[in-house]
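Peer 1: What follows are several structures.
Each value in this text was obtained by applying a stated rule to the coordinates, not by laboratory testing. Quantities reported herein were computed from a predicted structural model and do not represent experimental measurements. Cβ atoms are built from the backbone, for glycine too; each structure is taken alone.
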Structure 1
Amino acid sequence: MKRGHVSLLEDKIHDVEDIDFHHILNGIEKEDPLCLEVVKEAAYFFGIGLSNLIFLLRPDIVICGGTLVPKPLFYEVASETAQKRLIHFPNNHVQIVKSTAAYNIVAQGAGCMILDYFTEENLP
């Protein structure tokens, strides 16, 4: 908006600095072109970061959760970006899936890591 792009948020927000996450979510629901573009760009960079983490950690599965994941646009762009970067590595067979329990998936994943740590067999 500072650069002169038109947005539906202009009717509700008088100062651009007052825009917060919830305003963006409302803009997405109303299909505001500027909000959609901002989310697409954020998802693109998230996908790049996600693919970098996949290269580094080599997981079998990545479960995406959080506030933006239930919104179709963010998950699709992020997972597509990551998959496009991973396609050049044929030995990488990671699954990127959307969580059905978006808000507590991080705690579940951390609990699984702890459980794996204490139950894995340590060979001499």
Structure 2
Amino acid sequence: MTTNPSSDKVEAGWRAVRADGRVRPELLDLAYAEPRLRQLFPWTGMGELHFSRCTDQRWTWDIPYIQPAAAGGYWISGPLRSQTVGPAETAEQAVAMVVEHLPTGCGPAFLGTPDELAAHEQAAQGHLNG
């Protein structure tokens, strides 16, 4: 049986995010249970849960992320820090809001950096147009 290096790295990312303790466990459980988010590379910053379409830093910034709200709910922002999706009372709502705002064709995380992902997508587009 062969393994998929991309999915192996994504799984390692989920284990690392869970181990670092910066994101509420309930949110991690629900995000991981959602197949469209589980295939993306997770990372945390300031208690926020982010998702990347590639496995290596600097990660992509084209997917909304979830922040903890002081009152116990969540706030969904992004994809850029200057953009807002809105508040969510529950982790279920927060996960659903991110899924609703995933980029078109957002598939399994690409093994590599954002620049390598962009080059791969450009080459794939060239093959479709050629």
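Peer 1: Figure out for me which of the structures 1, 2 the number -17000 belongs to, where helix-only ellipticity at 222 nm (-39500 (n - 2.57) for each DSSP H run of 4 or more, over all residues; to 500) was derived from the coordinates.
Peer 2: 1
Peer 1: Taking 0.05 as the value of FRET efficiency 1/(1 + (r/R0)^6) of positions 11 and 115 (r between Cβ atoms, R0 = 30 Å, to 0.05) derived from one of the structures shown (1, 2), identify that structure.
Peer 2: Going label by label, the one that fits is 1.
Peer 1: Using the calculated result -0.35, -0.67, -0.97, -1.01 for log10 I(q)/I(0) by the Debye sum over Cα atoms at q = 0.14, 0.20, 0.26, 0.27 Å⁻¹, for residues 59-106 alone, pick out the matching structure from 1, 2.
Peer 2: Comparing all candidates, it corresponds to 1.
Peer 1: While we're on this one: Tell me which of 1, 2 gives 52, 35, 22 when you compute Cα extents along the principal axes in Å.
Peer 2: Considering all the candidates, the number was obtained from 2.
Peer 1: Shifting gears a bit: Can you spot which of 1, 2 the value 2.4 was calculated from, given it is distance in nm of label points 7 Å out along Cα→Cβ at positions 67 and 99?
Peer 2: Attributed to the structure labelled 2.
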